[in-house]
Structure 1
Amino acid sequence: MTWLRRLESRLSRLTAAGVTTLAGLAGSVHAQDETSSSGYAVDAVYTADVWRNAHGGRRIGGAYLENGDLTLSVDGERAWGWTGVSAYAHVLYNNGKFFSERYVGDAMTVSNIDAPAAVRLYEAWFEWALPLSRPLSLRAGLYDLNSEFDNSDSRSLFIHSTHGVGHELAQTGLNGPSIFPVTSLGLRAAWQPAEHWLVQAVVLDGVPGDPNRTTGTHLHLGGQDGELVVGEVQWSRGRVHKASVGHWFYTADFDDLRSTEAEPRRKRDDNSGTYAAVEIALGDVADPDGPATLAFARYGVANDEINEYQDSFSFGVTHRGLISARPGDQVGLAFSRADLGSPARQIARLDGEARPGYESVIELTYRAEINDWLTIQPDVQYIINPGADARIADSLALGFRFELSRALLR
């Protein structure tokens with residue numbers, strides 16, 4: 001098929017562009033063959049979204065979004081003889097078509113690969129698993145907060161961005177928290193104090209990258225950046241796949257949302273928030289492939305004296321094997337909503353703007369693994385009150401995702 005050949009060709013070009021970077025990080029990785037048991041693994045994934053805003057929003061139109069991932073995983077014991085050590089590096093590419101900004105006008109973002117055009121080092125860290133009676137590990141380096149915090153299996157099926165980190169947290173900071181597409185240096189500790197429990201905390205540079213330069217990888221420590229500190233407690237047992245509670249805060253000072261040149265307010269030192277989430281198995285928990293049906297719910301709050309949105313809420317359900325002939329396919333239906341804070345609504349009234357007070361979205365998606373290297377995922381989203389702006393009509397966004405994956409080294 002012509003379109004598959006084009007996608008494979010593009011994946012090959014992206015792989016060639018990034019492999020030099022990862023080879024440098026891995027040292028002797030390039031000298032190993034694919035059948036070796038060297039402790040190195042290199043994987044490439046090319047993801048493409050075709051989106052069409054079919055109704056409402058800012059304007060009718062479409063965009064082609066690209067995301068390339070090239071990753072290196074290292075088992076330190078097998079590769080270097082270092083017991084309990086592992087390493088990871090991730091090069092990221094995006095083409096910067098800005099579908100949400102140009103066509104929909106929503107705040108929470110339709111696609112989780114919608115990002116500025118760049119090729120950047122996204123993650124690069126070492127992890128040490130300490131030989132203790134209760135498992136404890138430390139991870140240090142360039143770190144994606146959402147890789148271990150505020151996530152769940154069922155939420156990861158959905159394409160809408162708010163099913164990663166909730167919007168009340170994703171909106172924060174001078175350049176966002178350390179999540180896609182820009183991350184920062186951090187130190188994470190994870191401890192299992194008892195069976196079914198996990199306690200983890202991370203300290204991150206408070207300003208990932210450089211807000212004035214959206215391309216490439218930019219690391220800067222010091223100055224007025226401060227830190228972002230996040231702690232999370234998880235519990236799982238039986239039908240409760242995961243129940244979690246997290247709290248976060250920035251150590252830097254931030255402008256009050258209502259501060260103006262004419263009426264300045266003192267900077268605030270309380271940019272913080274809390275979230276809680278649960279994921280429950282509704283199907284057979286004894287299924288060797290895991291429960292066929294999962295349901296989730298999440299709620300989070302942020303300080304609305306600093307941030308535009310005061311909270312966000314989401315819930316949904318996923319099911320595997322809807323079609324008996326395709327037992328591995330997944331279907332999901334989810335709803336999410338983010339509410340403006342009182343200060344943001346007050347500012348809108350003073351400016352004579354009509355803001356409905358919230359943005360919400362309904363998403364229906366279906367993910368099908370065609371073979372071991374191709375996955376497709378049609379997706380439909382209806383966005384209500386995009387941008388919490390009465391001037392923008394409700395939007396109907398139609399999407400189709402292609403995902404090509406290739407193991408380059410094992």
Structure 2
Amino acid sequence: MSSKPMNGKPSPHIIVIGGGPAGSAAATLLAQKGLRVRLFERERFPRFHIGESLMPETYWIFQRLGVLDKMKAGPCVKKYSVQFVNDLGKESQPFYFFETNPHESSQTWQVVRSEFDQMLLDNAREHGADVRQGTRVLDVLFDGKRAVGVRVQDEEGRQEELHAEVVVDASGQSSLIANRLKLRRPDPFLKKATVWTYYEGAYRDPGLDEGATLVLHTAGKKGWFWYIPQHNNMVSIGVVSSLDYLFKGRGDHETIFNEEVERCPAVKRRLAVGRRATGFYSTKDFSYRSTRVAGDGWVLVGDAFGFLDPIYSSGVFLALKSGQLAADAVAEGFAKKDFSAAQLGKWGDEFIEGMERMKRLVYAFYEGFSFGAFIRKHPEMKRNIVDLLVGDLFKDSVDKVWAPMDALKQEMACMLHSA
């Protein structure tokens with residue numbers, strides 16, 4: 001590869017496409033290794049993004065990125081638990097993360113993504129990454145099957161080709177490489193859609209429960225609301241349901257949202273003391289995965305690889321985790337001068353296995369499985385359920401939950417059939 005200086009700087013070893021959590025994490029960790037990293041972000045931060053609730057397992061990644069003290073000192077609401085409310089309004093006991101893990105890592109945060117993503121991007125720059133905002137990656141350059149660089153365009157319309165040994169695609173749902181190579185596969189079961197907004201002054205529980213993520217079913221379990229308290233007295237509130245149900249002849253987003261609020265008294269009661277602070281947002285059919293995590297000279301991280309579902313708030317954690325795992329594989333590749341698909345994607349099997357564990361939990365939720373009933377019948381399994389809910393997905397010990405879960409599902413199905 002050419003090391004010809006561009007804009008006064010040598011060509012990078014690594015190009016990162018996208019400055020969200022996955023891209024910023026990968027760029028930071030690779031820059032920490034002394035590698036030349038250039039990150040291109042098409043927007044200028046701060047910018048709005050959905051996905052505000054973190055999983056406790058982000059703690060360890062924050063530690064490696066060097067932002068843990070910033071998170072502790074920041075204004076974000078502390079999150080100690082997740083709580084479920086069924087379609088009849090019955091509230092579960094909160095799943096307190098510290099009950100199974102007394103370490104401070106059991107507490108996490110509810111973030112405002114514009115602020116959070118800005119912090120992570122600034123951190124990448126502070127660690128030595130060359131961050132270029134307002135620059136769109138138009139295409140990834142290939143020499144045969146190997147990625148060798150990118151073609152970019154700045155805000156003035158100037159275009160440039162830039163080469164590197166490795167391209168890290170963190171382009172989010174744009175999924176530049178996955179779309180080009182036709183790697184993206186939608187999840188046939190999770191054909192969901194969502195409408196959301198933000199409220200100021202809406203109700204939040206006192207004490208430890210102030211920052212809890214609430215999951216509230218609508219009538220007949222046709223859908224569910226997330227309820228995420230944030231700092232500045234704001235709450236992120238959105239409804240998720242099947243794509244066909246939510247948007248079939250229902251009117252505009254405000255009409256859909258308000259109708260679903262009426263179908264969920266527990267949400268209506270909480271919103272009644274607040275006022276809506278923004279317009280409405282929507283996204284559809286957001287569950288997908290790519291068939292590969294890497295190829296020769298390229299690797300996919302974050303939403304560029306795949307996205308599961310907003311239930312359990314796994315999105316930011318999985319983005320950060322994939323960025324971390326990919327960065328370690330890329331750094332090792334530089335040490336070995338090996339930029340093959342096998343080297344850059346060596347983390348893929350482990351990551352996908354963890355993602356599959358979370359997917360089984362997601363599927364169980366949409367199938368109407370009662371985790372409360374499961375814990376009452378199998379109290380010895382609470383530790384494993386909480387481990388899954390905090391994002392501790394990458395260990396075999398949690399797999400012991402699946403056999404009793406499947407048995408209870410079958411038992412519940414038999415009871416419904418006989419009734």
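For which of the structures 1, 2 does the calculation of relative contact order in percent (Cα under 8 Å, 6 or more apart) return 15? Only one of 1, 2 returns 15 for relative contact order in percent (Cα under 8 Å, 6 or more apart), namely 1. Using the calculated result 1.2 for distance in nm of label points 7 Å out along Cα→Cβ at positions 79 and 215, pick out the matching structure from 1, 2. Working through the options, I get structure 2.
Check the numbers for distance in nm of label points 7 Å out along Cα→Cβ at positions 295 and 391 across 1, 2 and tell me which is largest. Sorting by distance in nm of label points 7 Å out along Cα→Cβ at positions 295 and 391 in descending order puts 1 first. To which of 1, 2 does the computed value -10500 (helix-only ellipticity at 222 nm (-39500 (n - 2.57) for each DSSP H run of 4 or more, over all residues; to 500)) belong? Source structure: 2.
Which one of 1, 2 has distance in nm of label points 7 Å out along Cα→Cβ at positions 55 and 351, as calculated from the coordinates, equal to 2.9? The value was obtained from structure 1.
If FRET efficiency 1/(1 + (r/R0)^6) of positions 39 and 311 (r between Cβ atoms, R0 = 25 Å, to 0.05) is calculated from each of 1, 2, which structure is the one that comes out at 0.05? Of the structures listed, the value fits 1.
Read-outs throughout are calculated quantities, based only on the coordinates presented, and are distinct from any laboratory measurement. Predicted, not measured: the structure shown is a model, and the values here were computed from it. Cβ atoms are built from the backbone, for glycine too; each structure is taken alone.
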